Structure formats: C-alpha cells, structure tokens
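Readers should treat all values here as calculations from the given coordinates under stated rules, not as data from a laboratory. Predicted, not measured: the structure shown is a model, and the values here were computed from it. Cβ atoms are built from the backbone, for glycine too; each structure is taken alone.
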Structure 1
Amino acid sequence: MYKPNEFAKKIGVSVKTLQRWDVSGRLPAKRTLSDHRYYTEDDLLIAKGLNPLEANRKVVVYCRVSSNAQKPDLKNQVTAMEVFCLGRGLAVNEWVSEIGGGLNFKRKKFLAIIMSMLKGETKVLVVAHKDRLCRFAFEFIQELAISVGCEIIVANQESLSPQQELVEDL
C-alpha cells in the first residue's frame, strides 16, 4: 500500500498529477475509511502500462511419461525442457511432471493444468511433444487454450500418425 506522495515518486509524477488522474478516472485511487487516498501494487503495474492480470499469469512446463519404468526418461525430458526454455528466454513459473498414459484424460496434474488454463491463470504451456500432453485431441485442447489467451508451445514438432501414436501408447 502506497501513500500518494510515495506512489508519485515511484512512478515519476507529481501528487497533483495523481489527483487529476483520480478525478478523470485514468487511475482512480483507493480510499481508506477516513477518505485518504492510497495505491496498490496493481496500480503500479497499471501506471507502468502493464495489465495486472497479465502479470500474474504463469508459464508452465508439463512433462509426462506413461509408466514407472520410464522414470529416467522423465528426468531426461525435464532436462531437455530446461534447455529449451532457457534457449527461448522463457521464465518458467511452474514445472509439472506426471506418470500416466496419454489416453487417460483423468490424470490429476493434467486436469489441474487444463483448469488453470481455462481460468486464465496460464499464459504459456510448454510440452516436449504433442503426445506428452495427450495422445489424441491435441488440436481441441490447443483451440481451448487459444480461446482463453494461452499459448501452447511444442518443443519437438515431430509428427506421428494416429496409428503410430496408438501403438506407442499401448
């Protein structure tokens, strides 16, 4: 919480400018019970031209293998994704690893990621391969993501036929 003079110094304007912005509605101040003005961190983001909701959205990396026997592959996948994200300059907020079949749409972590995406909490979802997210219906999930402003980045664009994907999963 910032007092008007602290906030004005922080963003490089005068207190009079803050008063004008408050009256015009450009940056309305919050008010205490005694009618004193104050500003918040969200106001600071708005004053800097950033959307506070966008600033809180996260970048998530999702790694998955089908069985416990593939745990070493999961570690390798995580390492590869770290290198990929560093190379792309992505600051990752959350790393999610899961063991479960790609045909199973009831995986707990998978569902948590999808729900987070649908709530608008996820800005970018990164996966190693399309099939690491799901074996089928990737395009459907991608359309859902786009509709809520989430980008899905697939590190390896290798494409398998549906029959090959099914054989690999089984």
Structure 2
Amino acid sequence: MDIEALKTATLTFVEAHKAWTPVIAAGLAFCESIAVLSLFVPATVILLAVGALIGGAGLDFWPVVIGAAVGAAAGDWVSYEFGRWLGPGAKTKWPLSRYPEMTQKAEGFIGRWGVAAVALGRFFGPARALVPLLAGVLGLARLPFQLANVASAAVWAFVLLAPGAGLLAWFDR
C-alpha cells in the first residue's frame, strides 16, 4: 500500500466515523513519535489532512488536538523508556547503527540543549523519534523529560492541526 492509498483510506474512515477521529489522531501521532515505527508510517501527512477535515467535516477541534498530543507524548515516552532500557548499547543496534553520524548529531544536540532538545526535536522530522530514544540512552532525568515531552506534544498537535482546521475561522466563532 502506498502513502496516497493509506492517506485516502484513513481519511475515508475518519469521514465515515467522525467520533473516532481523536483516537485515530492519537494512533497516528504515536506512530509518528515512536522510534523505528516512525520510519514506516507517514503520519504527519495524514494528520495534516485530518486537520483539513476538522474544518471541512465539522469535527470538534480540541478533542482531536488532545488525542494527537496524547499519542505523541506516549510515543516519545515509549521511545525514552526503550532507550533507558537498552542503554548505550542501543547505538550498536539497528537503526542507530546504520546512521552513526545522525546519532552523533542528535547526541550533541541533547548535550548542548539538554531537556529543551526534547521540545525542539519534536518539530524536526528525523529528530522527532530519535531524540527521545537517545535522551533515554543518555540517562536524561525522567521528570524534566516528561515535562518537555508533554508540553511540546501539546504545542506540536495544535500547530499541526490548526491550519487545516481553519484557525482563524475557529477564533471568529
């Protein structure tokens, strides 16, 4: 199944089952945020299209944003915990072992910015799933990680879905 077919099938399902949209947004954001899985699921493209459906199909904006934020935060949390569990040995395993330069750049990014790297990394494609994994590998403290994770997930979900949902039209209501 190609990306366009997956996007079309998802959007058709969302239109037919509007009540499930927050759950679908959560699942897509989870897939987009979790290490390795994000390589196979084109969730950003689909979530942008879901944002357009919010405005066009009369879906409630905030439940979808909350669903996407919860999914994104959960995906990063799983990646972080997986990184803590694997420890430094994670860098010798696929996919990190195939991209040592990118792994080094992400480690440098975390070393330079600390917990802020978690929040900033969410907004950059390849870093979105890699930074939480490496934050766990590097032993970044859980509470600061989770605070940055949840806050950035909420902002990311809003920024991703609001334009398609007709942000200005929503504020005019």
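Remarks
- Computed 0.95 for FRET efficiency 1/(1 + (r/R0)^6) of positions 13 and 61 (r between Cβ atoms, R0 = 35 Å, to 0.05) - originating structure among 1, 2: 2
- Among candidates 1, 2, the computation of distance in nm of label points 7 Å out along Cα→Cβ at positions 37 and 109 that gave 2.1 used structure 2.
- Highest-scoring label, criterion being distance in nm of label points 7 Å out along Cα→Cβ at positions 77 and 149, among 1, 2: 1
- When mean count of other Cβ atoms within 10 Å over residues 93-100 is worked out for each of 1, 2, structure 1 gives the greatest result.
- Highest-scoring label, criterion being mean count of other Cβ atoms within 10 Å over residues 69-76, among 1, 2: 2
- A value of -0.54 for log10 I(q)/I(0) by the Debye sum over Cα atoms at q = 0.10 Å⁻¹, calculated from one of 1, 2, originates in structure 1.
- Structure from which -24500 was derived, helix-only ellipticity at 222 nm (-39500 (n - 2.57) for each DSSP H run of 4 or more, over all residues; to 500), options 1, 2: 2
- Test item: relative contact order in percent (Cα under 8 Å, 6 or more apart) calculated as 19, pick one of 1, 2: 1
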